[in-house]
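Multiple structures are listed underneath, in structure tokens.
No value in this document is a laboratory result; all are computed from the given coordinates. Remember, predicted model here, so these are calculated numbers, not experimental data. Cβ atoms are built from the backbone, for glycine too; each structure is taken alone.
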Structure 1
Amino acid sequence: MSAVIPGTSLALHPDRFPDPADDLPADRDAGRAVLAGGCFWCVEAVYDALDGVDSVVSGYIGGDADTATYEAVCGGHTGHAEAVEVRYDPRKVRFGELLKLFFSVAHDPTQKDRQGNDRGPQYRSAIFPVDDDQERVARAYIEQLENAGAFTAPIVTTLESGHVFFPAEDYHQDFARRNPRQPYIQHVAKPKLDKLHAAFPDMLKD
């Protein structure tokens with residue numbers, strides 16, 4: 001992971017980003033989302049700050065169990081992406097809101113197989129729906145953002161169903177919170193958190 005601020009193709013400021021026109025009601029929301037947007041340290045930090053989020057686990061998804069290790073995934077040939085598993089209370093935060101933050105704050109969805117200087121398919125932009133409802137909502141939101149011209153470049157986020165999520169090694173969990181002065185966290189995660197606090201203060205934990 002390189003200590004370089006990722007570029008961005010964002011056209012709309014996060015607080016003017018459209019809400020999903022199609023979302024899940026609480027009684028049909030699984031309360032679990034798996035999202036990949038580059039370095040999992042940074043994506044984890046964004047979602048861990050949200051009210052209604054019970055836990056965020058960094059891990060790997062897209063490949064086999066025997067290659068779900070940091071050393072293997074860093075090689076870029078396992079099929080895995082660095083991702084986070086977010087467990088949340090759908091009565092407090094909705095799947096559509098998680099998607100809105102995924103696209104507007106957590107990463108740049110126009111960068112294919114990379115985020116800034118982090119390069120390779122393990123850093124791809126991807127949503128791993130846990131059910132058909134999530135896939136439908138995510139697909140519709142991507143189309144909505146494209147039609148709204150939310151970005152100055154095409155969205156390259158993939159929807160990848162049917163994969164198992166594997167938690168990463170313990171030292172990756174809560175990394176940003178435990179290492180706030182680490183250079184990568186300062187240069188990449190902190191700007192995302194600053195954007196989150198500025199644009200969506202009402203969504204944050206006390």
Structure 2
Amino acid sequence: MKTRDRIIEAAIALFNDKGTAAVSTNHIAAAVGISPGNLYYHFRNKEDILGAIYDQMDAVGFGDYQAIIAESPAGSLEAMERTFLMIQRFNWRYRFFKRELTALILQHPQLRERHIRTHRALLKLVRHSIDSSIDLGLIRPMDETERQLFTDEIWLLALFWLNYLEVGGEEVTDETLRRGNEVVRQTVRCRLTDRALHLLATMEGTS
């Protein structure tokens with residue numbers, strides 16, 4: 001692994017463990033086993049490292065989603081299930097960012113602008129998934145207002161389920177992440193067509 005990538009990985013681990021405020025570039029350099037000067041050859045400061053982590057987050061998140069819809073059509077029940085679980089594992093890998101989201105984007109204006117762009121792009125993906133589900137006959141038809149509200153509802157669940165577990169004192173495990181999928185199922189279930197309900201029952205092993 002290249003030194004630059006090692007710096008990024010060490011920063012993610014330290015930020016997840018201690019939070020961004022408690023970690024300096026010296027801490028990161030020590031974790032990598034390099035001098036501060038060597039670190040500054042790759043990054044000017046901690047904000048640059050945060051920007052590089054965000055680059056990685058974008059690449060990983062969008063790449064993982066593309067891999068899912070390459071195997072399961074966007075809007076299908078399988079894609080919904082796999083996408084939500086992927087998001088929760090993604091959130092756990094970059095949990096410091098989810099924990100400190102508001103503070104980080106307030107403290108770093110450039111990061112805030114980037115995050116807003118990514119947030120809006122992801123909302124469009126969720127909306128596209130919902131529209132695709134309706135076109136596939138899996139979700140009942142909705143008007144524009146209902147579709148947008150449903151988009152917000154699903155994205156809120158996906159974005160903050162991990163936070164919900166942690167603030168409630170629950171351990172983040174595969175089991176509690178899967179429970180998040182069940183919450184999404186419950187939210188989506190009342191909007192499914194009869195055909196989709198049959199497919200879901202088959203997936204759940206109840207028919």
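Numbers for the structure displayed
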item: Of the structures 1, 2, the one that 2.5 was derived from, the read-out being distance in nm of label points 7 Å out along Cα→Cβ at positions 88 and 128; result: 2
item: Value 73, calculated as percent of Cα pairs over 11 Å apart, for residues 80-119 alone, assigned to which of 1, 2; result: 1
item: Source structure (of 1, 2) for mean count of other Cβ atoms within 10 Å over residues 112-119, computed value 13.8; result: 2
item: With semi-axes √(5λ) of the Cα gyration tensor in Å, for residues 144-183 alone derived as 32, 20, 7, matching label from 1, 2; result: 1
item: With distance in nm of label points 7 Å out along Cα→Cβ at positions 16 and 40 derived as 3.0, matching label from 1, 2; result: 2
item: Relative contact order in percent (Cα under 8 Å, 6 or more apart) - structure with the largest value, from 1, 2; result: 1
item: Origin of the derived value 1.0 (distance in nm of label points 7 Å out along Cα→Cβ at positions 56 and 96; candidates 1, 2); result: 2
item: Among 1, 2, structure where semi-axes √(5λ) of the Cα gyration tensor in Å as derived comes to 23, 19, 18; result: 1
item: Given -26000 for helix-only ellipticity at 222 nm (-39500 (n - 2.57) for each DSSP H run of 4 or more, over all residues; to 500), calculated: source structure among 1, 2; result: 2
